[in-house]
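Pasting the structures here.
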Structure I
Amino acid sequence: MTTASLDRARAGFLMALLAPPIAAWATDSVSDAGQDEPRAGTLETVAELPVNPGNLAVTADGRIFATVHQFRPADARLIEVTGETAYAPWPNAAWNGAFASGPDVLNAPLGIQIDDRERLWVLDNGLPLAPDQEPQAPKLVAFSIADGDLVFRHDFSEDTGPAGSFLNDLAVDAERGFVYIADVGGSAQPALVTLDLNTGSARRFTASEALAAEDVDLVIDGRTLGSEDDDGSLDPARVALNPITLSADGETLFFGAMSGETWYRLPARLLRDGASDGDIAAAIEPVGRKPVSDGASTDAAGNHYFTDLGRNAIGLLGADGEARTLVRDQRLSWPDALSFGEPRWLYVAVNQLHLSPPLNNGVEGGGPPFLILRLRTEDAGLAGR
C-alpha cells in the first residue's frame, strides 16, 4: 500500500466514526423466585470494566462477549466478561496478539454476533489507529462458543474490502449460510457486503443513496462532533451505513446510517440470489424513523431497538411503526451496541466514545469504568443479536 493510500485509509477510518444466566456478580441481581418480575424499562448495571467495549454478543444463558474498541487499545481485543469488573481474552491469548503480528490475530475486531448454532462471529476491519501501523486485510472469523475453536474464516479481497473501507457491523443468517455486512465506507463508498458461506463468494453493493449519511448532526452533551477545517470552523461528522439487523425469519434485512434518521428494509433473498444492483436498489424502502444511532437489534416480534447517542437513551421503532424512547439514563454515555441475551433482556455496551482522543481533539475526556448494562423489554429477542 502506498503512503497516500495508507493516509486515505486511516483518514477514512477516523472520519467514519467522526463523519451464564446473569451471574451472581451482576450489580442489580435478577429477581429471585417468588419475587415480582422486573418491569419493562428496567435498566441494570451488569459490569463495570477497565477496558472499552465496542460491540457485544450475549448467549441465551448470559455469557457476555465483547470486542475492545480500537480507539482505546488494551491488552485484548476480544474478551469474555467474567465478573463485575473482570474479563479474559477470548478465545485465547494468541488470537489477541499484537496488531499485525501474524495471520491468526484479531487486529481490529468490532462487529460480533452469536448465531443459533453456538458460533461467535467476529468481523475484523483491520484498521489501525496508530500512525506507524499499516492497515491489514479485513476478515470474518467464527469460533465455537463451547471450546473457542476456529470454525470459519474468510479474508476479504480488495474487491469486497478495498482500501478505505470500514467493515463495521454484521447480521448472520446461519440457516441459509449468509452474512450481511455494513461497510461505513470511510474514504471508500459505503456498501452492503454479502458473504455466501456456502461458496465463499462475496459481493459489494454500493448503488443506493440509502447507504449514505443524512444531513444530521451528532450532538452529545451539547457538543457537535466533527473535525475542524483549516479556517477553524467545524465540519460536522457525517457517518454512513452502520447499524444492520435481520428479521427473525431471515427474510428481511434492516439497516440505516449512523448519521441518519431513516430505517430501511430490503428483501434478503435479492442479495442471496444475486439480483442486479438496479433491482436491489429499487427494492429498498423506508420502515420508519430512528435516532442517530451506533447499534440496533430487531426482536422476534419485529420491533427495532436503537442506541440513541444524542439523548443518552435506547429508542424503539415498534412493529406498528410507532417510534418512542424506552429509557433515558446518564449511564448511557455513547451506548454503542445492543444484543439480546436471556429472554426479554437487551444488553448494551456503553463506551463514552465521544470522549476518546480520536473524537475529542486528541484528549482523553472519559475513562473507566466502561459499562455493560441490560434493559428489560416487553418482547423477547434472539440471543446473540
Structure II
Amino acid sequence: MAALPLRSVPAGGRPSRQLVLDYRDDLRIFPDRWARFGLVVLAFLYIWLPTQEVSDAGLRTLSTIAIVAIGAIGLNLLTGYTGQVSLGHAFFVGVGSYSAAYLGAAQEWPFLLYMPAAILLGVFLGAVIGPFALRLRGHYLVIVTLGLVFLGMHVFRNWTSVTGGNRGTQIRGADMSIGPLDFSGLELFGSTFTREQSMFFLVWALLALAALLAKNLVRSRMGRAMQAVRDRDLSAEIIGVDLARTKVGAFAISSGFAACAGVLSGLQIRFASPDDFDLFLSIEYVAIVIIGGAGTIFGAILGAFFVIGVEEFISHYSRSEWLGPVVRTGPGDSGFFSVGELNAVLFGGFIVVFLLFEPRGLAALWLRAKAWFLTWPFSY
C-alpha cells in the first residue's frame, strides 16, 4: 500500500489551519488570515492617523518611536539573534547623524545619496569592529564595544570641521526628497502636510522596510547561521558555519541599521551634539531589546514603544503633584532625580526585572496570549 502524501487530505476532514505541513509554511511572514488582517489594519492606521487631530508633539513622539525601533532592530540582530552583546550602538547612531549633517546639510547631497552613504559608512565601521568579536565574547566583548562610545565622543568633540565640536552642528536644509515626494513638507493629492506629518510618513515607511528586511534576513541561511552562533558557536562551526563571516556580518548589518536611525534622528531634531550619543543611549537600546524581547523583530518595536513612552510620560508629568517631589526640573527644586537620572534608574530597574521574571520580554507575553487563544478551550 502506497504511503499517503503529506499534503493529501485524509478522509473525514482537513488538517487544522494551524498545522504546519511544510517548511515554507513555517517561514511565512504572514502565516494566516489574522496576520494579513493585522497588516491591513496597520496600513490603514499609517494613512489615517496623521490626518486626524493628533498634535505635532504626538506625531513627533510616534516618529521618535519608529526611529528608535529601526536602531533597536539592528541591535536585536546582533544581540538577540547572534548573541553578541554590544554597548557601542550609540557610536554608530552618531555616525549616521553626523553623516546627515555633513553630507546632507553642509554638502547638500540629495537624500537618496547621503542616506545610503551613511548606511554604508556604518556597515564599513561595523565590519572593522566585527573581527574583535571573533576572539572575544561575553563581558570582554562588552568592554571593547563600550570603548567605542568614548572613542566616538572624542572624535565627535574634536573633529570640528565635520561635527562642530562641543557646540554640535545644525542639520537644517538637508534634502528629504524621494522622487517627487518632499518629506520636509509633503504635498499629495492636493493636500499639504506639516513637517511632523511628513516625517511620520517617512520614518514609519522606513521602519516597515527595515522590519521586512530584517525578517527576511533571519529567515535566510545567514539568519540561521546567526542563530546557530548564538546558541553555541563551537557547534555551529563544527556543522560548517563560517564564524568570521557570520559575526562580522552581524556587526556590519547592525551598524548599518543604527546609522540609518541616526540619519533619521538628525533630520527630526535638526541638530547633532556629542552629548546625544553617550553611554546612556547605548544602555537605552539594550533596555529596548531586553524589554521588547531579544530574538524577535516585533519585540524591538514593542520595546521602543515602551521605553519612549516611559520617557515621554516622565517628561510630561515631571511637574505634577505626585511626580514633582521626586523629579528635579530646576536648580531650586528639591527632587531626588533629574528627568534623565530618573529615566536611567527606571531603565536599569526594568532590565533587572525583565531578566529575572520575563527574559523573553514583552514579545513573550504576546506569544503566550496568542497561544492561549489558539488552543482555547484546552489548557496550554
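The value 0.40 for FRET efficiency 1/(1 + (r/R0)^6) of positions 286 and 342 (r between Cβ atoms, R0 = 30 Å, to 0.05) was derived from one model only; which of I, II is it? The structure behind it is I. Looking at distance in nm of label points 7 Å out along Cα→Cβ at positions 150 and 302 over structures I, II, structure I comes out largest.
Look at volume of the Cα convex hull per residue in Å³ for each of I, II: the largest one is in II. Which structure, out of I, II, was helix-only ellipticity at 222 nm (-39500 (n - 2.57) for each DSSP H run of 4 or more, over all residues; to 500) calculated from, if the result is -2000? Among I, II, the structure yielding -2000 for helix-only ellipticity at 222 nm (-39500 (n - 2.57) for each DSSP H run of 4 or more, over all residues; to 500) is I. Which structure, out of I, II, was Kirkwood radius over Cα pairs in Å, for residues 102-269 alone derived from, given a value of 18.2? Answer by label: II. Each of I, II could give mean count of other Cβ atoms within 10 Å over residues 94-101, but the derived value 28.0 comes from II.
Each value in this text was obtained by applying a stated rule to the coordinates, not by laboratory testing. As the structure is a prediction and not an experimental result, all values here were calculated from the model. Cβ atoms are built from the backbone, for glycine too; each structure is taken alone.
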